[in-house]
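Below you'll find a set of structures to go through.
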Structure P
Amino acid sequence: MSLPVTPLATHAARMERAQRLLAANLIDWLIVGPGSDLQYFTGLRGHDSERLSVLLLPAAGKPAWVVPVLEAPLLDGIADLLAIHRWGEADDPAARCASVMGGGAPVVAVTESLRAAFVLRLQGALPQASWVEATPVLRPLRMVKDAHEIAVLEEAARLTDEAWVRFLDERIIGLTERQAMRRLVEVTTDMGLGPGFCHAGSGPFSASPHHGGGDRVIQPGEAVVFDWGGTLEGYNSDVTRTVWTGGEPDPEFARIYQIVLEANEATLAAARPGVACQDLDTTARDLITAAGYGEYFIHRVGHGLGLSLHEEPYLVQGNSLPLEAGMVFSDEPGIYLPGRFGVRVEDTVVCTPDGARKINHAPRDLRVMQ
């Protein structure tokens, strides 16, 4: 499937929407460092280094990018979007930012990706400014995906699903977790996806949700949890599948697998516009608790997905934010028995005007791998 690159007009429209939100929140400037926020506005992630490079977005007027002179050629494709202010190796980039911003006592919002050292230097260059987090501006923008973003996420999910189908034919018994991860990453990359992430936990390590994978050799007769994804146009896929190795699964493992799968399906069925994010967590948690494993569900049921692997909205207790059509998030209940095994099933879900639909369709029935 061929997907068009996000046009400059879309990036311009995003910055205009952000400017309206800045004005509504009485914020004069938004400073965006390298990373997913910068890519959202410009199509470029920027280069995160010891050299300050930031997008300066005013509440009114033309945006600017203060960039090291050696990186300025990378901005040629977006020169029509903003003013480009180059600084040389002997210049003070924080002072250059202050000059572009006009000094004074502005209210300045800063994105999470901007290094603390840079924030401190900017505060020194703008001693009268007030500083706030950029969340009020960025959250309503990035949480709700447009049609192009959803199309890219769907394609990334489809390719990740195909990678899993191919990986199921691999032999993993006798491999280390790291070797199995490497093979899954190779298969995913072969599908055309860019670098993403991969975690694998086998046996007792499958009960550690973020076990990164190590030198433990995968044995027959145990659980293995694979949590992985790739990127497409900077957008992430994120899937988890749990398998058994060797022969007939342990009866309690099979029972827990079915409980987790039912919790996954119940969460999907409950998702629709207007439902509070925390209510989806409650749906999965109540089902798992009723089955007797509530204390072993030790994380939220999901998180937003897009240009960042984890982003708003977070489906967690205490978050009363209502779902909206266009939100994209993970659905990943799990049960983890310390020292024994863990089970997680994760799909990516899109909230639609009529409910929700999952965009991962990799096999979810209990599989045994050799």
Structure Q
Amino acid sequence: MAPLAVYVHWPFCTSKCPYCDFNSHVRERIEEAAWRDAYASAIDREAARTPGRTVTSVFFGGGTPSLMDPATVAGVLDRIALRWTVPADVEVTLEANPGSVEAGRFAGYRAAGVNRVSLGVQALDDGALRFLGRRHDVGEALAALAVAQRIFDRRSFDLIYARPGQTVAGWQAELRRALALAGDHLSVYQLTIEQGTRFATLHARGDLALPGEDTQAALYETTQAVLEAAGLPAYEISNHARPGGESRHNLAYWRYQDYVGIGPGAHGRLALGDGKHATRQKKSPEAWLAAVAATGDGTEEETALASDERLSELLMMGLRLAEGVPLARIAAETGRPLDAWIAPERVDRLVRGGFLQRDVRRIGATPAGRQRLDAVLSALLAAS
């Protein structure tokens, strides 16, 4: 049986960050008992469709999962262990905000079964944190990181760069400070303008300008160089880890392995009897909760993916990784080798341009290709 990853979405935040387009909502009151019951019912439904599977990772994402009561986290993990096989070394990650209230819950999450925490620090500069709409300051972030270091053997935190007015020298200094605090993993994301966000409104009317393309490129290249020199090379476009410190759960996505999505708006990819299925849960927290309470199923849409769709998804995810995509994996997933899908001369052009590399075992994007992956994928997957 292929291994299984489980994603659990907690859709609530105390406020909406201006750059965020995730499925997150602010609510004055949350009935956690109802959510515990709904998560249990949704797990039961997915387990009935995937009997005998072994869960190798669980990820609590959001929203702000560190707003969950530890008892809710424990209830979810207990239900997963009841319905699937869960080995002793399962990776269980919980995303957390660095506010002192959430940090104080870390011991409760560890007791519940969480063994890895990912902190949404986002910046080590108070002005930048205010610009990003974060509710914590640098002092609170440092305090939360200290608590995480005491309680969890594995931890990560996020940073956002390419902020307005940011310089390469300033970013180098921030990265060096981050490295002094880092465990075995760092996630470093370039700020982008996402549709429907407050930043998109400001950008559209000219009140927010990102650094120019040359500066963005220099900031990206600085990130790669500084972190690799410190022993945290990029194993994915935005994720850096010491050897063995990679996020197993996120690798399941990028390697196009099976994962179940539980909770409002969660997506999943599952190999079932008639092929690979894409699933999407109802986005509204209230609609999802009501549907699960009524029928045990909060699914909004489920479709069986055609072979060409699986190829596109496999390449879109796998080329983000430094390791690339095994050619045997392409044939096994789609039923045909890569050269039957994409003309070899198209791949060769990208190889000659320095954007792809290919040998007898795998195809991968070069560092230059990963920096321009959208364009590489467009060229690779475009209709002949």
Structure R
Amino acid sequence: MRALTVVPGRAGSGAVRVVPEPVVGDGDVLVDVVRVGLCGTDAEIERGEYGLAPDGADVLVIGHESFGRVARDAGGLTTGTPVVASIRRPDGCPNCRSGEQDMCLWGGYRERGIKGIDGFCAERFAERPEFLFAVPETIADVAVLLEPLSITEKGWRHVGVAQRRMTVWEPRTAIVAGGGPVGILAALKLRLQGLDVTVVERTHKPVKEALLARIGAGYAATSVTPLEAVAARSERIDVVIEATGTSAVAFECLRLVGANGAVILTSVTGAKRSTLLPADLINQNLVLDNVLVLGTVNAKSDDFRQGIADLAEAEGRWPGFLGALITRRVSLADAARALSHDPSQIKTVVEMT
């Protein structure tokens, strides 16, 4: 079968190659892939920055944002059921054994399309049923967005647990730094929670401003309005979600949030960049204002299930918004050329059929 692959560690090696058919073990579910989302992680792997092929293999099938349909009855799932797969596979640590491989203690986990196990940008894949999530047909067209949404779902769940440290916390205002798919989906989640949200990115893009207005979210560009000035528009910022992939912005976010607020970091920034920071001032803000800072990567089953519910609610409240995030659709044959970043696009997906 054909798949989008890379040779890990070799920049520019992305190509559609013929790879072996998936091995369907006892109890495994065979899934026919419908579409796969491409993201910055895939681009970084294709640039040779990281990535690890399965044991004994030279190439890695990439793509971790999946949507497909069950090829034949298995694992309690019937033929044709629309499904999305999670990414991380456990290594046996205490958290992994409890279904929290997103909080792995030992670091020996594998990740579909990233580390030690092939991803989903292939014609078919086999998977254990516990790592598959059936989605309703009403959101099948946008279910490929579930995995990037699950990152914020996890971050928001963790914030809710951590903020029980105080008697009252009623967040009202939020800033999302970064206008890519993760940032826009984070804004969507916060709007569903009833927060007043402003999405901030570097360059003004009228199309995104109009798109976010459809869900009642604000928009600003730092090339026009500095980040601190955006924050100053509100009496207090209760939540900041950073989704830019830039370390300098991540640390700048620590200075925006108000007393008892929370900063959620979603980006895995580049490997070797450095920046000068007012460390003492940031430390004072964190300590004196009891600011919570946490990172979120990957997600557990609870987050995927909540994401399914939120996608369905969003589709009902703002019909067409989620579909509008998918701005480029390419065939598998053209997938390798689509890996490079195109700032004019929001979300690129590979259509397998």
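Laboratory data are not the source of any read-out in this text; all were calculated from the coordinates shown. Worth saying up front: this structure is predicted, and the values here are computed from it rather than measured.
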helix-only ellipticity at 222 nm (-39500 (n - 2.57) for each DSSP H run of 4 or more, over all residues; to 500) from the coordinates reads -7500; which among P, Q, R: R
Value 38, 24, 13, calculated as Cα extents along the principal axes in Å, for residues 214-261 alone, assigned to which of P, Q, R: Q
